[in-house]
Structure 1
Amino acid sequence: MPRPKRGWNSHELKLRAFPFFARLRREEPFRAADEVEWRAEADRIAGNSERWYSHAGWKQDHGYTLIGFATKAEADEMQRWIAASGIETRPSRPRYDGPILTVAGGVKPS
């Protein structure tokens, strides 16, 4: 006999509250300014940061950041902004090639 459900987790509750998604595909990490920009745009569209939810996609949405909204119109507006801004194709932050700090005179890893 299956056990009864014990309760909802917070992620599941957020998915129910924000069922419409804009999909942001990005392989490389964001620059700090790009992340601030897309989050500010989501705040502008939804009203404030309590009115949207983002998380990493899985299964069929692997590699996407899913940005959930309460209405389809908000999700569509965010998707249009993603396409118009070109945020998905912007260069990522540069690779760090500076010195590596060591602890207590340890050997620098190669």
Structure 2
Amino acid sequence: MLTIDVKDLLLCLLIFAGIILAIYLIYAIYKLIKTLERSQKVLSELEVVVRITSKRTQELDKIIDQMSKKLKTGQGIFNAIPIIFQTIAKIAKVIGQQQNAGGNK
């Protein structure tokens, strides 16, 4: 008849549990590495978007500053109308460039 000590049985169970835990940890580390790779890719794409947005914002800020200066020096409503239309055209051009840049990805 086969006899097994409780001590030997517990030792075997601990070894088996350790093997299962090691496999689980290896799998978790593998998934973590994949997640970090995807996160790095998203962050690099976000950096490009932020850079483009910053550039376009600075361009729009310059356009608005130019319009403000022209309106202050013009002082007449009839002088202001062409300046406003020119500014709107410049802003539309910058927005069009942004949409074209976004479509080229």
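Rule-based calculations on the coordinates, nothing more; no lab input. What you see is a predicted model, and the numbers here were worked out from it, not measured in a lab. Cβ atoms are built from the backbone, for glycine too; each structure is taken alone.
Could you tell me which structure in 1, 2 was used to calculate volume of the Cα convex hull per residue in Å³, for residues 13-60 alone as 42?
The read-out comes from structure 2.
Out of 1, 2, which structure matches 1.15 when Rg/Rh (Cα atoms, Kirkwood Rh) is calculated?
1
Output the label of whichever structure in 1, 2 has the greatest value of distance in nm of label points 7 Å out along Cα→Cβ at positions 69 and 85.
On the way: 1: 1.2; 2: 2.3.
For this comparison of distance in nm of label points 7 Å out along Cα→Cβ at positions 69 and 85, the top structure is 2.
A value of -34000 for helix-only ellipticity at 222 nm (-39500 (n - 2.57) for each DSSP H run of 4 or more, over all residues; to 500), calculated from one of 1, 2, originates in structure 2.
In terms of distance in nm of label points 7 Å out along Cα→Cβ at positions 45 and 93, the structure with the greatest value among 1, 2 is 2.
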